[in-house]
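Alright, structures below, take your time with them.
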Structure 1
Amino acid sequence: MHAQESSSATSDVKLDTIVVSGAKNDSPEAAKEKLRKIPGTASVVDNSAVEKGRAANLEDVLAYQPGVLAVATGGSSANLISIRGSGINTFYAGYARGIRYLIDGSPISGPGGTQETLLTPNGVNYTEILNGTNAFTYGALAIGGAINSVTHTGRTAPGFSVGFEGGSYGYVKARASYGGVSEDGATDYYLSVLHSQRDGYQAEAPVKGIDDVVLNVGHTFNSRLKAHFLFRYGQENYRNGGALTLAQIRDNPRQAATGSYGRWSYSALAVGRLEYTFDDDSRLEVALGLNRFNLDNSRDTSTYSEWPSLYISPQIRYFRTNDTLFGLKSDTTFIFDFTQLNGGTNGGNRVPTGSTNKVWYYGADYSGSRDATIGVNNALHLNERTTLTAGLSAVEVKRSLTASGIIPKTSGLPGQVDYDKWFAVPRLGLNWQATPDVQLFTGLGRSIDPPVTWGFPLTSVRAAPGPHFAYVSHPG
């Protein structure tokens, strides 16, 4: 009597290689869970919910957010957006200030403010709103905080989609998008195009066209290295009907003011990003953004002003999670954020009035102006329910200005200014998760709002206006 000997005892069994891959969760729910860890006011808007109604501009996206004022009057992408009073003096369709705007975490704001052409909700998956000092990890460079628009990918919006909107005063919007993932699952792609126009409520105030294109491509090389490329282009052509007096409004609120004028603007944004995950699960993100934009102002008038500019924005972020500090669990983020402006403004007369023939008589070069942030933020988990957050950033504000043509050589006033200073921006916060649905928090921090280049008076360049500061508390 005998038993047959198993072949496994004398030979090795070789299994096929198994490759496990995954993608970052880019859902609005995941973003909300991430922002719950911030000791202060922050919210997420799911753009799919907004698109069930009108989704023409940021006013529609931010309409119901606490502490946010969003008003659009001209039908263009330019909105008056203010968080707790910041940026309340921003002019329409120019360069907004007081809030830091980002697309996929890359800034489109800089020393000259924010060219608003890219603030349409085209191809946007969700929008993050971080009030005041809660925008610390996005650079801490605006008193109001930050608004980050996260675009769709081929994973979040696969397939072909079309949409059409229509409304009063000649409002028309059409869009089409297509997204997908390669057969091997390594590459995803998303393309969205949009066109909208509007006659406007006020006479001679049409938005002749807003055109916007979004291209988003991602590739996973392996379980450690991922790459992401974003391209976005937007342009618009519209007229501003001008301000009316109270008597004019009572007489005919739809009439055009004598100071009505046209504007044309464009922005072209390209961002490349690499993400690398180390053996200890820490993660490094390196990105470079280039944002070329221009504003051709005062069309159809006797004068003109142009603002050709380029923002160069390198970024480095290093994330460490599940570390131990003082015997407690700890998460740390290191930040390097930099935006330099190359460009300026020039203006003169249109001869004849309303033509494209321009006669230059003044200019200002802002090249070399920059905002830079180096910072560290730590979340120390005191227990399963309580987290202490502390951060410190060093912020450089540099403004360069060389004016020409507008200041007479005999005036005795300087035609050049160079302002370069560093500031400390601290923050401290505490979170307590009382129940799964109830969270108590308090936070205290400093915000800085650097001066914008267009705020320098070219006719009397004496000294750079300093930045604004705010100490903000966030109990809730």
Structure 2
Amino acid sequence: MNDINLQQPKIKEKIPQRISDVFIDYKYYFFTVSILLIKTILFMAVIDSVGASSINLNRGITNLPVIPIYLSSIILLLSISLLFNKKTQFKILFILNTLISIIMITDLCFYRSFSSYFNLFVLQMGSNTENLGSSILAIFRPINILFLIDIFVVIFLFKKRKAINSNRRKSKKLFFTLTILSILYLSVNFLNINKNFQSFSGEKSFSKSMMPNNKMFYLGPIGYHVYDLYNFYLNVKPYEFSKEKLQEIDNWYKDNDENIIDNKYKDMFKGKNLLFIQVESLENFVINKEINGQEITPNINKMISNSLYFDNFHEQVWNGNSSDSDLIMNTSIHPVREGSTFFRYPNNTYPHSLPNLMEGLGYSSIAIHPDSGDYWNYKKALASIGFDKFVSAENLDTSEKIGLGISDKSYFNQAINFIKEQKQPFYGFTVTLTSHTPFKLPKEYRNLNLDEEFDKNELGDYFQSVNYTDSAIGEFIQKLDEEGILDNTV
């Protein structure tokens, strides 16, 4: 009995030593876990800052309760490396660290542009990469480099042969221990969050209706994208409606039919051409405003004085961005919450779209886009919406370029030729491009007289770009008048 008691302290003394040995033997594994946890906390602090461009220290405090979730996700993902030998472990850990760091940077850039995060549906938008260099630079911030510093350090040390000596051997025991503990912890927290945090409609938190920021807060970047992978799998599977479900949808529309009473505006413009100008990145705060005694949008202001003007407007675009605007404008339908409607459902038909409704009134229709027909899948999707004719950059002289593509003045000068040929009455849909970010207008087109310092910052660039687009619209309207089209056009 005494012998047993004498051995107990020795066993207890060995436990700390064994734990220490594990950390030493697998130090590069635990180094990578620690680095990714720091990056995750940093990522959340950057996301919660103004413009996702600095570090919000308060976020580090509010994130304390969910940090164990972040840690468990990291451990679970990296533990796969423990099933391999020393050299392979190092490669796997290095690749995963690099990949996750790049995903975090991509998420930050995506968030600055869309207030959402990168998702797998974006991979369907390969045709959108053309001419995006300036836009990517516009949403890249110096703070992004922080997520890559450790990678460069490891590469440097490895080349100098001073790299951390990686794990000595593979360990199935450690792999299963860490994996089981991580899964158990994540499962308990998943169920707890899903039970206590329900959406306003009673749906569980981890659903595709949950706001991206909430999902990211509870899951962290790794968990978020694993969940995104699961959602992607569910969404790409064909969905077939039962007869009962179709009847339920039909009944809903019948029950919610507004039956709006005719008002004084009915038939006011009956038989007239309808021409829509969708202006890129036009914000309400520049309308009817001056700077240094100069109107920022004089031509638009003039149009508003003789128009119905709705200034309380909230855009409903999502991952489809500009293409979502085309969808909403022409169909009054909200876009999908993941990916782009034009890429995911380009063949959908819309019997009650504006082009189709106008066709029922004897109108022809034309969509004139300054972008390539493949960009946002415009050519295919707008044909499905119901446009008779589609004109894109392939049909235009794009030699005069500003920013992402053809200048607005060159675009409108050529658009007028297609409009003249259109059978009347017509519905014409046009879209500007020059006022798109990054708002870098060449000096010869900057017509606003701004203070030197203000003219060099982003807001000054935006004012100049919008002013240029406004000028292009003014010249376009003037040409419509000269061609005798304006008098019969709304």
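Looking at mean count of other Cβ atoms within 10 Å over residues 32-39, point out which structure of 1, 2 has the largest value. Walk me through the numbers before you get to the answer.
Numbers: 1: 17.1; 2: 19.9.
Ranking 1, 2 on mean count of other Cβ atoms within 10 Å over residues 32-39, first place is 2.
Matching task: -16500 is the computed value of helix-only ellipticity at 222 nm (-39500 (n - 2.57) for each DSSP H run of 4 or more, over all residues; to 500). Pick the structure from 1, 2. Show your work: numbers first, answer last.
Numbers: 1: -1000; 2: -16500.
Checking each candidate, the match is 2.
Comparing 1, 2, where is FRET efficiency 1/(1 + (r/R0)^6) of positions 256 and 296 (r between Cβ atoms, R0 = 30 Å, to 0.05) highest? Walk me through the numbers before you get to the answer.
Details: 1: 0.90; 2: 0.15.
Top value of FRET efficiency 1/(1 + (r/R0)^6) of positions 256 and 296 (r between Cβ atoms, R0 = 30 Å, to 0.05), among 1, 2, belongs to structure 1.
Each of the structures 1, 2 was assessed by distance in nm of label points 7 Å out along Cα→Cβ at positions 48 and 224; the largest value belongs to 1. If you line up 1, 2 by percent of Cα pairs over 38 Å apart, the top spot, with the largest value, goes to 2. Here relative contact order in percent (Cα under 8 Å, 6 or more apart) was derived from just one of the structures 1, 2, and that gives 11; the source is 1.
Quick check for you: by distance in nm of label points 7 Å out along Cα→Cβ at positions 232 and 320, which of 1, 2 is greatest?
Numbers: 1: 3.3; 2: 2.0.
That would be structure 1.
Identify the structure, out of 1, 2, from whose coordinates mean count of other Cβ atoms within 10 Å over residues 112-119 was calculated to give 18.0. Structure 2 accounts for this read-out. Here log10 I(q)/I(0) by the Debye sum over Cα atoms at q = 0.14, 0.25 Å⁻¹, for residues 272-367 alone was derived from just one of the structures 1, 2, and that gives -0.70, -1.32; the source is 2.
Read-outs throughout are calculated quantities, based only on the coordinates presented, and are distinct from any laboratory measurement. The model shown is predicted, which means the values in this text are computed figures rather than measured ones. Cβ atoms are built from the backbone, for glycine too; each structure is taken alone.
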